[in-house]
Structure I
Amino acid sequence: MQDDLEIITSLDPTKIFTDDILVRIFRLLPPRHLLKCNLVSSHWHRAATLPDLWKEICRDRWKNKVYIPAAGQINLTWKQKYLKAESDRQHSAATITFTELTTFEWKFRFKRTAGTWFQETDPYWVNGKDESKMMRRRFIAEGNIFQAPKGDPFRDEIDGEEMKWKFTRDGEVQVEHYPPLRVRRTPEWGFILENPWVLLIADLPTGGPFVLGIQGLGVTG
C-alpha cells in the first residue's frame with residue numbers, strides 16, 4: 001500500500017493524464033486559467049490548444065453576442081479567434097470605425113431630457129417606451145449625411161432634409177452643432193451612441209447579418 005502511494009506521488013503530474021482526460025478537466029476551467037495550462041508542458045500545450053476545445057469555449061462566450069468580427073476570420077484558429085475577439089472588445093470599448101458607423105442602421109429616440117414636446121412626438125415615448133417603435137437613422141458615407149427616412153415625424157422639423165455628421169478629434173460623432181455622440185458598447189457587443197438629448201442603438205440582432213463582422217467592407221476584426 002505504501003509502495004503504491006509512493007509510486008503515485010512520484011509521478012509527474014504533467015504526464016499522468018491522457019489528452020482525453022486533460023481536455024475534460026480543461027473544459028471546467030475559465031479561459032484565463034486554460035491559457036496558463038498551455039505553458040506547463042508540451043503535453044498540456046497540445047491538449048490545451050485542441051480546436052474543438054476552443055470552439056466550444058467560443059460558442060459559450062459568443063452565444064448572445066451580436067457583433068464578433070474576429071469570428072469571421074477564417075485564417076485564425078479557434079483559440080486565436082477567441083483572443084482577438086476579447087482584445088477587439090477591450091480596445092474598442094469607446095470607439096467605432098467609419099465603416100461600422102455608416103454600414104449599420106440605427107434605432108433612434110430622444111431622451112426625457114430633450115423636453116416634453118419631443119416626448120409627445122417621439123414614437124418610442126408615445127407607445128410607452130416601446131423599443132420596437134424607435135425611429136431609424138443612417139449615417140451616410142457619401143456627403144457625411146445624417147439621414148431620417150421618409151415619413152419620420154421629425155424630418156420636417158429639422159433645418160432642411162440633410163444634416164451633416166463628422167468625427168471629432170476624440171472619436172465621438174457630431175451631428176451639426178449638437179452635442180457630440182459618445183460611443184459605448186452593449187453587454188452583447190453592440191454599439192450605442194448618445195448625448196444628453198438623444199440615444200441611438202445599432203440595429204444588430206443576435207444571429208443577424210453582421211454577427212461575423214462586415215464582410216467585404218473592410219471590417220473583419
Structure II
Amino acid sequence: TLNINEMAAATNRPHKVCGMHFFSPANVMRLLENVRCDQTDAETLATVMDLGRRLKKVCIMVGVCYGFVSNRMSHRYLQQVELLLEEGATPSQIDKVIRDFGFTVGPCQMADIAGHDVATYIRAERIKAGTLQEGARGGGLIQEAMVAAGRLGQKNGKGFYTYPKGSRQGVEDAAVTQIILAQAKKMGIKRRQISDEEILYRCMGVLVN
C-alpha cells in the first residue's frame with residue numbers, strides 16, 4: 001500500500017531512495033523484496049542487494065506497484081484460506097498441511113503475526129482503490145469479524161489462535177470456530193469435510209498460477 005515513488009519525490013535525493021520489503025517474521029522469512037523507484041540509481045540498487053545478501057536473505061528486485069510481487073500472490077493465497085475456512089477447514093488443519101508441504105509458517109499463523117487489524121486496513125484501502133469488491137467472499141471478512149471481536153493477532157494474544165502470555169505458540173480457541181461458523185452462515189455456505197489434499201491443491205494452485 002506504499003508508493004515508494006511518492007516517498008522518493010519528497011526528498012532531495014530521489015535517486016538514493018529504494019524500498020526494502022521484509023516479511024513477517026523477519027528473523028525467519030528469507031525473502032526480501034528490494035523496490036526500485038523510477039529514479040533509483042545503479043549504486044543504490046547494488047547497495048541494497050548486497051545488504052540483503054549479507055543479511056542472508058533471498059533478494060529479488062521489484063518495481064513500484066500495488067502489493068509488489070509477493071503480496072499480490074499472498075492476497076490470492078489468503079483468499080483461498082478464507083474460502084476453505086468458510087467451507088469447512090480449520091485454521092490448525094490448513095496450517096499443518098502447509099507446514100508439512102515445506103512452508104516455515106502456515107497462513108493462519110502468518111496472519112496472526114502480521115496482525116488482523118493491519119489486514120483489515122489494507123482491505124479497506126483495496127476497496128477504496130477499486131481492487132477489491134465490498135463484501136466479496138475471500139476478501140478478508142473473517143479477519144474483519146475477528147478484529148470486531150478484539151482478536152488482533154499475536155500482538156494482543158488473540159487471533160486465529162490464542163497465545164499464552166509470553167508465548168508465540170498458539171493454541172486453538174473455540175471462539176474462533178464460532179466466528180468462522182457465523183461467517184459461513186451469513187454467506188449461506190453449507191460446510192463440509194475438506195481433505196488435506198484439497199487444501200494443498202487450492203492453496204498452492206493460486207500461487208503457481
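No lab work stands behind these numbers, since they all come straight from the coordinates. Just so it is clear, the structure is predicted and the values come from calculations on it, not from any experiment. Cβ atoms are built from the backbone, for glycine too; each structure is taken alone.
Brief remarks on what is shown
- Structure responsible for 13.2, with mean count of other Cβ atoms within 10 Å over residues 29-36 calculated and labels I, II on offer: I
- Computed 24.6, 90 for Rg and Dmax of the Cα atoms in Å - originating structure among I, II: I
- Look at relative contact order in percent (Cα under 8 Å, 6 or more apart) for each of I, II: the largest one is in I.
- Among I, II, structure where helix-only ellipticity at 222 nm (-39500 (n - 2.57) for each DSSP H run of 4 or more, over all residues; to 500) as derived comes to -9000: I
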